[in-house]
Structure formats: structure tokens, C-alpha cells
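Quick note: the coordinates plus some simple rules give every number you see, no bench work behind them. All figures in this text were calculated on a predicted structure; none of them were measured in a lab. Cβ atoms are built from the backbone, for glycine too; each structure is taken alone.
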Structure 1
Amino acid sequence: MKLNTIHHIAIICSDKESALHFYHDLLGFQIIRSNYRPERNDWKIDLAINDTTELELFIMKDRPARVSGPEAYGLRHMAFAVPSVADTVKELEQKGIGCEPIRLDSYTNKPMTFFKDPDGLPIEIHE
């Protein structure tokens, strides 16, 4: 078996406008498809992260809030490689997105930090 790359990451979001503002307007992911699914009463919006990876947003009402502490089993966070964590933090903060202090990854010794999406999902940036 050979698993080459991640095709997509799926995230359940509570609000269509805030999710699109965050992921499309602020982070710059491009909208590929946007479909309302009446049989499920939700939206499925596909965004391009890069040429090979997509982000699937499922906009669903009345879902339980994300457990933050203690962490539950399942997706812990997603991480993006960036050329400069410090420069990316400046860009995020100029857009009103708060970040944790930059620290060094204890295993790679590279700069990294976290910020959160509108529903509290942690997103890591890492050099």
C-alpha cells in the first residue's frame, strides 16, 4: 500500500459566513465548490489549500462544541508548513487573528505556534 498525500481534511463548522470569512477571506483558501444539501440541511464547501489538498467545510447547526480539555480522541489539530512563522503571525494578527506565542518545537527545534478557527479548532503553523 502506498498513501501518497492527504486529499482533504474535513471540518464541521457552526456558521457558514464566519467559516468562509475565516478560511477563504482571511486565510486565502480558494472555493472549489459550494453545495447546499437539502436532505441533510447543511452546506458542503470545498476549498483548495494547494494543488493537491482540499479542505472540506461542513456547515451544520446544533452540533456539540469541541472538547478542549481534557482532549478527546480524534483530530487534535491541523498544521501548515510556512516559510516564516514570525511573518505569518504578523499577517494573521493584522487580520485580527490572535496567535499563541511563538515557541520552538522540542523535537525539530523549528519555530511553531497555534491559532484557532471560529469554532475553536486549533491550527498550527510550523517552519
Structure 2
Amino acid sequence: MNVTISNASEKPIYQQIHEQISAQILKGELESGYCLPPIRQAALELRVSVITVKKAWEELERSGLIHTTTGKGCFVADFTPDEMLRIRSETILKQLESDAQYYKSFGVTLEEAIELLKKVY
């Protein structure tokens, strides 16, 4: 697990943690059964509060990417390749919906948004 916290980011720290671990799971970098570090240990390593890590772990569990076994820890869920693709697509679509609303608020057309995306991609 590799997480980098940016204090300059507008995103809350728990969301940064959630997004980075989600990406690692969805890219296959964290495989099924991988045990995430205990909340207190992760908080210490990341130099954030226990509450922040707990919230990130809860979001990961809510999204179905990890599961908790009482007394043992939090583990990356077991996915079939089809499930992984479905979850990946849903995650990307959710972000794109949010981004599209933001662009629309500036009056950006679909064509302009596509061109801007091409520039940064």
C-alpha cells in the first residue's frame, strides 16, 4: 500500500486515502486477500488522525473494495475479472458525472471538455 497525502489538495485527507487505495485495488496492485494495515498503524505511518483513516477504511468497505473480519483486520475483497471491470467502470463514471457537472457550470461544451481532457491525458 502506497499513499501520499497532499496538504495542498482541496480534497479531504480521508478521500485522498480512499481514492489512492481504490486505484491500487482496481489496478490489481493490491490483490484479493491483501491485509490493510491496522487503522492505528496506518494513521501513524501517514501522520494523520485515527478518525481520518477509519473514515477512509469505512468508505472502502462501503464501496465493496474491502471487507473486515473482526479480530483479524481489513482485507481486499475477492473479485472476478468481470466484477473488477464493473466496479472500475462504476467508479470512473461516478467521477466523470461529478466532473461533467463542474464543467457545465462554466458553460464548457462536450467538445471543449473532450479537447481539454485530451490535453491533460
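Brief remarks follow.
- Structure from which -3000 was derived, helix-only ellipticity at 222 nm (-39500 (n - 2.57) for each DSSP H run of 4 or more, over all residues; to 500), options 1, 2: 1
- Among 1, 2, structure where P(r) over Cα pairs in 5 Å bins from 0, in percent as derived comes to 2, 10, 18, 20, 17, 14, 11, 6, 3, 1, 0: 2
- Structure from which 9.6 was derived, mean count of other Cβ atoms within 10 Å over residues 65-72, options 1, 2: 1
- For mean count of other Cβ atoms within 10 Å over residues 57-64 computed as 16.4, the structure of 1, 2 it came from: 2
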